[in-house]
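Bear in mind these aren't lab numbers, they're just calculated from the coordinates by the rules spelled out. As the structure is a prediction and not an experimental result, all values here were calculated from the model. Cβ atoms are built from the backbone, for glycine too; each structure is taken alone.
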Structure 1
Amino acid sequence: MDTKSSQRRYDLDWLRVSVIFAIFALHHAARFFDTDDWFIKNATTYLSMQVWLEFCTSWGMPLILIISGASAFLALDKYRPGKYAGGLVLRLFIPLIVGMFTHVALHIYLWNLHTGRFSGSFFAFYPHYFEGMYGFGGNFAWMGSHLWYLELLFILSLFFLPFFTWFKRNLIGRRILQRMGDLLANPFAVLLLALPAILLILNLDEAGPGNTSLGGWSLFIYPLFYIAGFVILSNERLQRHIMRMRWIHLGMGVVFSIAYLFIEFQTVLPSLFPVADPLGKVLDCFVVWSWLLAVMGFGMKRLNFTNPVLKYANEAALPFYILHQTVVVVLGFFVVGWAIPDLLKYAIILVGSFAAIMGLYEFGVRRFNPMRFLFGMKLLAKPVDLQAKERQLKEVVRTS
């Protein structure tokens, strides 16, 4: 197995930071204006915004999952399985639970106010937050609203930990992993990667396991992206292939996206409707893998460097993700009612939310260890002089 892949990969850091910012700026900040249902909606919605968000949804969350799988490969080089699992609890589970019982409730409160289901203060609403399950007629955000990603990643990481450990540390496992990577290092990798997703998406019941309300894909398809990230980082040959094919994958992504969006939104060819749904689903699978491989290829080629901006942004990425939708919904709740152009509303929501999120992070989270713990961050080291004083105090107590 290749060993170079276990080194720090700054391209993954850049991609992680970029996709989290994109989810904030290009997706959630725009959700007030698309035609789908959401917590808060602008009085006027736009089909063009819906088309744009459909394109972004096709590969936004899968990109985070593939980065997460790649990061798991690197992390298991540094940590034993037990310590790795403990890190998952600290980094994913604690922020999920904290968010679920605190600021996520604010989403549901504002939704209830906006739709006329409740009137009164947030504190008066909070006991009602635990009445029923959100998505099933109730209020409790049992998957953490936008924090569902943390819940999904926590479950996937624990479930696949024994398999990933076997692949990395067992001779037979390493050989199988190598062969999987070699198989994908061919010009038809997109077809091979898309096939399992196609089989699942065409056969899963949309009212049950095939539901795509969380990020645009079924919860039973997301593991494919997570596994793929692990396999890609295990094989240097596959990574070189992805880098060489980046322009071809980009072209495929553009072509497949145009075809997919045409099938999804066209009204000029009624004869297509009987096959539009399965055809659109198949095209969506090619869309997602074409864009994932293109983005990863360009990242490998251009983004394997670091600087102070990346260092700061990479540490801020998780708290930013945890906070962003709450801030967006709160600000948007007020802004959508203003008598100003909708484009200006979007700009105010975007800029104002970003400033508020970064202010909360910098002055409310980053500098304080209790808050860092609640937001899944590593704790700040104690100053050297404070550590020395503590050792001196312990020595005095011991000898007295």
Structure 2
Amino acid sequence: MDMFTGSTVTIIKENTSKLPSPIRGSDRGSWAQSTIVKRLPEIIDRILKDNDFNPGTIEELKLLRNELPEGTIQRLRDSSTADFGEWESYITPYESSTWLEVPWFFAEVYFYRRIIEAVDYFHTGKDPFFHQKKQGLLQTQPAIRRFAGVLQSWIDSGEKRPSPEIMIQDAILNALWGNQADLSLWPADGEVSPSHQNLQNVQDHLLADDSGDIIRLITDGTGVERIDILLDNAGYELVSDLGLADTLLTHGLASRVVLHVKAHPVFVSDVIEADIRETIGALRKAQDEAVRHFGIRLEEHLLSGRLSSAPHFFWNSPLSMRELSVDLRKDISLSALLIIKGDANYRRLLGDLHWNRTTAFPDAVNFLPFPVAALRTLKAELAVGLSSEQIRELNIKDKQWLVNGRWGVIHFSGPSLI
């Protein structure tokens, strides 16, 4: 084990020689290959359509598009950015490789970092995905009203409100299925994300459910001091995650909630700090009373310091959680639980490797020094914690079960509370 120190990220490097091999775009017929060949160029086309860039930026983005998939990995050019030194080290091992040859997770994160450089984000602050994020919020208003109504009913019912266990269970399920809305997976006009409309559908599509362990950790005794949530997508998913935070804080189940966010836009809809402000502001201005009260509560949580956001360049790096930065490892170890949301964060957690799908989740994340939960709908050819029988049945009933976002998991690794 050795340590690497840079200007923004200090990591501990572990011996990974016994781990499975990385998923790569060169895996023939894979979703990873399809992403690099088809999806990434579509994402560039969409941001060119949604933004009024200057000619230089347009040319940079078109050049990036033309590199895919057979071009080679290139170094960043703008050395003035805070993460430039780290990216020099990330790129060096792959500089002569094509986009399909490098690990898929590296290719995707690097792709978005190249977009950020092309649009000069660190100097202009212009989020190239802002329009898509805004549309994701506007198009889910009916779902937001329904969810806010449930949260308000729990408050209004006083002593007759559901038990803490039921409220946490409902908030967790809503946060899980909110992950189905992902603009990096369904970026084109006319494409819609899957959804489950009833409780039976939810249960039928839940492949692993460790929610009982999560609930016991939170409700054991008188609640917990702090819970951390690594956020994924803006739009409705962020609203559902804020609802989970609001449930924990409003009902005294946690004293603090820390929201970990990306330091700059990535994966189209991943949350940055500005998205939290934008979303809470939109909730506060809503005509619907329950939605408006939801936004007011969230703002009060922020002002009191009980709810906070924490951006970090590590979440924008191509590093796995095995290489978690020293400062994040130390900080998150103060929390009772880290809840990891979404597919890309799940891929980082598991290193985006060719795991045997029957590997127990705790065995795959046993390097972490703190309890962790993962709420994820499957959108990549990566899975653990399943039985051989489940896998056989899924391969028969849904050939695209690993990537179509219709199936979910709730994983937990931590001390036994039974």
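Out of 1, 2, which one gives 0.96 for Rg/Rh (Cα atoms, Kirkwood Rh), for residues 156-315 alone as computed from the coordinates?
On the way: 1: 1.02; 2: 0.96.
Among 1, 2, the structure yielding 0.96 for Rg/Rh (Cα atoms, Kirkwood Rh), for residues 156-315 alone is 2.
Hey, relative contact order in percent (Cα under 8 Å, 6 or more apart) derived from one of 1, 2 reads 25; which structure? Answer for the origin of the read-out: 1.
From which structure (1, 2) was helix-only ellipticity at 222 nm (-39500 (n - 2.57) for each DSSP H run of 4 or more, over all residues; to 500) calculated, if the value obtained is -22000?
On the way: 1: -22000; 2: -12500.
Only one of 1, 2 returns -22000 for helix-only ellipticity at 222 nm (-39500 (n - 2.57) for each DSSP H run of 4 or more, over all residues; to 500), namely 1.
Using Kirkwood radius over Cα pairs in Å as the calculated read-out, with 21.9 as its value, let me know the right label among 1, 2. It traces back to 2.
Looking across 1, 2, the calculation of FRET efficiency 1/(1 + (r/R0)^6) of positions 300 and 324 (r between Cβ atoms, R0 = 25 Å, to 0.05) that yields 0.40 traces back to 1.
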